[in-house]
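Since every read-out is calculated from the coordinates, none of them should be taken as a lab result. The structure displayed is predicted, hence computed values, not measured ones. Cβ atoms are built from the backbone, for glycine too; each structure is taken alone.
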Structure P
Amino acid sequence: MVQVVAKTGNEAMAEAMRQINPDVVAAYPITPATEIVMIFSQFVADGLVNTQYVPVESEHSAMSATIAASAAGARAMTGTSSQGLALMYELLPIASALRLPIVMPEVNRALSGPINIHNDHSDTFAARDFGWIQIFSENSQEAYDNMLQAVRIAEHPKVKLPTMVTTDGFIISHCLEKIEVFEDDVVKNYVGKFPAYTNLLDLKNPVTLGALDLQNYYFEHRRQTAEAMKSAKEIILEVGKDFGKKFGREYGFFEEYKMDDAEMAIVCLGSIAGSAKSVVDEYREKGVKVGLMKIRVYRPFPAEEIASVLERMKAVAVVEKADGLAAKGGPLFDEIRSALYDKKKKPSVIDFIVGLGGREVTHKHLNEIFDELKDLAATGIVKELIQYKGVR
């Protein structure tokens, strides 16, 4: 049932796409996500999938073609990164407004400028308000697992929203790891047949999509998208539990690492969690009660669930690879503090912006963050609310 193989994050996501066997994939390559669609195009050429592969002239066209295919009743996918995702921004809210269950692997990469091809989370965070479910992966195994779950989540009748599954550029996308891959038939049965809710090509049941939507109906349709995002929370948990029953790895909104008796916590997303866990272990050996919360689902944002865990902490450090450029910290910092706002008892929260443009987040940096968190928990005094750790 399970085959243990060595795969990069890009290979893992492409393998998941092969097993999902979508009807249509429209793609335009961009570093560091190029390999995903390149590998998949070879699957098409070798006859390993029944997919109509559409090479296009830009990422804008890739999303346009993917939207059209999904609206026509196809299980449709694409993949991108950074400036490619930014070129799709015009179309991302259209996909969610039309309630199209597109699944897109997205390799996190810094937005230009200055020009940069390495990892941070600025591209995905900039798309946080477009009505797409966003799932972050710590490693190649999670990237593979999340891709399979994303299909079930996006296509659920209570959701019907596009979903992006992210990995960190080069750190995960190009690094080789040991992962477990399921048999093709098992995956086929797991994702099931595509329930084509809408089909523009069905002449007996004509529908209109993308029509002009002015004062009379725009508000109501936007509210429907918002309600779908709320409904997605329940479905994400259901799918995560069902995945655990079938495959032995259960997923939720976030992972708690040594949080049961923790008095302080680090909150982060993506690959940095692996390094942070090792530092948690070091401090635990010293008798310091510190834990880690790794956010997996960023949209819909599980505010109540996060707050219910963090409210018992003395201090929380948010460590994020993005700057909101709003002169008040990063996007995740805002979300965490907002989630805790109504709690009678809440921790002091500080923000550390790290790793922009692929800057290495070292063991030393994490030790410094943990030391400052320890001091904050002991004194309750915030010396510096927002810090750029690792910048010269």
Structure Q
Amino acid sequence: MLDDLKHDFPIFNSYPELIYLDSAATAHRPRSVITAINQFSILENSNIHRGVYDLSNNATGKYEEVRLKVAKFVGSENANNIAFTKGTTESINIVAQSYLADRLEQGDNIVTTIMEHHANFIPWQMLAEKHSIELRIAPVDENGDLIIEQLNALIDDRTKLVAFNHISNTLGTVNDIEQLIELAHQKNAPVLIDAAQSILYYDLDVKKLKIEFMAFSGHKMFGPFGIGVLYVADQLMDEIKPYNYGGGIIQSVTVNGTSFSNFPFNMEAGTPNVSGVLGLGSAIDYIEKIGKRMIKEHIGTLTKYCVEQMKQLSEVKMLGSPKNRSGIISFVVDEIHPHDIASFLNKDQIAVRAGMHCTQPLLHHFGESATARASFSIYNSKSDVDALIKSLKELIKFWA
């Protein structure tokens, strides 16, 4: 469906034989995004919010236009719901430190899941240790699906936050976030959604879903490194304290004290990543031009096809078999370390991930110390899957 889009990505012109199956780690950038970043650097470079000259005013205008664009991209008409961060990890840590930390008392709890990326696990673990509260971890079944009944049982009137991913970066499990949000809200607990793996091709209407916090990264949706988003719902914006201190976030400073701007402007101390924000805006334009529905269908088709092909290899074991899997397949091969799998595939210019994927508790749950992982995007095709399967067959024969 989208095979011709590969030409939009210059890296494949430089490396025409590359079969890139690591988009869950970072996606490549289309030419339009690279152009937007370079144009700012070459022709528009200026700091924002502080200058009264044309370059600065123009940069400020474009920067704030992207804030509104991101808001609309996630279903909000209020640009002030959106703070720009370094990425998903920083966005989650901001919620942990700038919102939640001061609200915790002994006897409280935070609920998360065993399938979380470390970025959506460790911050809650650290808060639990520091404030002597309970971190409750919802399990998954042997297929890699959340056990909803057990998750529901963990949420009570002392739950201060329920944090979960939309798509597991290791299993590819697509969680039913509408159901999970409803369960949390029944106990008046706010939710944080890690949308890093899903924002590219799932419609996440924050107003309709009644999401309190949502985090995602630009580089996983065709944007640049070093730029991310934190969405905060209207009713909680005034509850977010500054995360870093410095210029650009203050209302007034005297020798006796400082007063700060409101969210999101209290999040962006110092000189922001202006070129990164403009690159993110261009990435959103690119996604919307193609359409999330088309992207979702393409990635879903490739995932299903790859699962079917891997099932034909008795030596290959896929991690989990969730009811709804999209974009990501982790696997092991009998008696072969995942790093050796990845190295062998690399000789055929096939790029896959190998390791723990920042989900060590999840891998321990499945009795694995590491896996190989293939993940798909719009520049992949069935021929890429065929090449992966062919190389895996050669690997198995070589190792026999």
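I have 23 for relative contact order in percent (Cα under 8 Å, 6 or more apart), calculated from one of the structures P, Q. Which structure is it?
Among P, Q, the structure yielding 23 for relative contact order in percent (Cα under 8 Å, 6 or more apart) is Q.
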At a computed 3.2 (distance in nm of label points 7 Å out along Cα→Cβ at positions 6 and 334), which of P, Q: Q
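Rank structures P, Q by FRET efficiency 1/(1 + (r/R0)^6) of positions 94 and 190 (r between Cβ atoms, R0 = 25 Å, to 0.05) and report only the one at the top, that is, the highest. Could the numbers behind the result be given before it?
Working: P: 0.30; Q: 0.95.
Largest calculated value belongs to Q.
So log10 I(q)/I(0) by the Debye sum over Cα atoms at q = 0.13, 0.18, 0.26 Å⁻¹, for residues 118-205 alone, computed for just one structure, reads -0.43, -0.84, -1.53; which one of P, Q is that? Intermediate results must be reported in sequence, preceding the final value.
On the way: P: -0.57, -0.93, -1.28; Q: -0.43, -0.84, -1.53.
Computed on structure Q.
When mean count of other Cβ atoms within 10 Å over residues 142-149 is compared over structures P, Q, which one is greatest? List each step's numbers first, then the result.
Details: P: 26.8; Q: 15.5.
Comparing P, Q, the top value of mean count of other Cβ atoms within 10 Å over residues 142-149 belongs to P.
Which of the displayed structures (P, Q) returns the greatest value of distance in nm of label points 7 Å out along Cα→Cβ at positions 254 and 270 on calculation? Write out the running numbers ahead of the final one.
Working: P: 1.8; Q: 2.9.
Sorting by distance in nm of label points 7 Å out along Cα→Cβ at positions 254 and 270 in descending order puts Q first.
Of structures P, Q, which gives 2.1 when distance in nm of label points 7 Å out along Cα→Cβ at positions 214 and 286 is computed from the coordinates?
On the way: P: 6.5; Q: 2.1.
This value belongs to structure Q.
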So if we calculate mean count of other Cβ atoms within 10 Å over residues 62-69 for every structure here (P, Q), which label has the highest result? P
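Tell me which structure, out of P, Q, gives -10500 once helix-only ellipticity at 222 nm (-39500 (n - 2.57) for each DSSP H run of 4 or more, over all residues; to 500) is calculated. Write out the running numbers ahead of the final one.
On the way: P: -12500; Q: -10500.
Among P, Q, the structure yielding -10500 for helix-only ellipticity at 222 nm (-39500 (n - 2.57) for each DSSP H run of 4 or more, over all residues; to 500) is Q.
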Suppose distance in nm of label points 7 Å out along Cα→Cβ at positions 78 and 382 works out to 4.0; of P, Q, which structure was it derived from? P
